[in-house]
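Take a look at the structures below.
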Structure 1
Amino acid sequence: MLVASFDSRKREFRVLRAVGATKGQLARVLVGEALKVAGWGVVIGLFGGALVGWLCTAGTRAAMANWGIPPSFAVPLVTIAKGAVGAVVFALVVAVPTAFGIISKNEGVA
């Protein structure tokens, strides 16, 4: 995703370098885009997961009562929060070195 973003915006990055932008500033732009993608992924994943969980619970409510399982949809918020934070941290851990690598590799281009 970062490579495609960089490739589609090479002219913009050339102009930014010409007016004095540093490698760090260009990498920050790419990392910001990666964080936006990760953030939207978390939001859509949370919404989709909640919807699927609720639908599965609603669809099997009668069977759950017969099996002794509580017929309610409980959301483990702490576990979900850990997963969401972990996804964003992982995106940062991957995006930062990748962005600097892309900028450095294309130094003559950007």
Structure 2
Amino acid sequence: MATVTQETIGDVIVLQYAGDTLDVSNVKEFKEQMQTVMVAAGKLALDLHQVTFVDSSGLGALLSCLRTLNTQGGDLKLFGLTKQVRALFELVRMQRVFDVFTTREEALRAYA
């Protein structure tokens, strides 16, 4: 099972997704883990450097998290996308919806 670990840097919660896929097989657990963090969070940065495959349900889960945070006045920034995941994001134009960064430092600076 893939897990989400967290650390706080300033007022940003940095999450690391530990799993190689974000798809129908694990999206329910991902959303449950994210839900507990999003309740208290305003600013999230999600590290996806281990993820090599995302399907439509994984994209839906990420969009759901973004909508929830935006409704609460928060935001979600993604970083560390692998070449495969970045290509998918570009194909379905998700880089227009999400703030996507190469490194953790860039994502954190975007909140400054």
Structure 3
Amino acid sequence: MKPHLVVAGNGMAGMRVVETLCRLVPDNFHITVIGREPRENYNRILLSPVLGGEKTFDQTVLHPREWYRDHHVRLLTDETITSIDAGRRTLMTSARELSWQQLVLATGARPVPDR
């Protein structure tokens, strides 16, 4: 049985890990990606042209839902991780409990406001 790899974060960093694993060792893991946003992975840098009407949101999508399906990656959108129990190797989201053998935390960063 393949180890379960959970990637916390559906942004560019987390998806780079998933892309690389799918390319180099496509059959080594059962992969689940958890994202807080209700959509698949997209290029956040291109949001300004979307707001300006120069691009559509669909033009920013990096990994459409079909990509996840074709690469046997389970995508859980609109879910927030609420707790992680490293000893038991489980985590809770807003919708479920998941067990894992490997966990990647790629949740991004928040800027610190100037004081």
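No value in this document is a laboratory result; all are computed from the given coordinates. The shown structure was predicted, so the numbers you read here are calculated from the model rather than taken from an experiment.
Between structures 1, 2, 3, the calculation of relative contact order in percent (Cα under 8 Å, 6 or more apart) yields its largest number for 1. A value of -27500 for helix-only ellipticity at 222 nm (-39500 (n - 2.57) for each DSSP H run of 4 or more, over all residues; to 500), calculated from one of 1, 2, 3, originates in structure 1.
When Cα extents along the principal axes in Å is calculated, the result is 69, 22, 18; to which of the structures 1, 2, 3 does this value belong? The value was obtained from structure 1.
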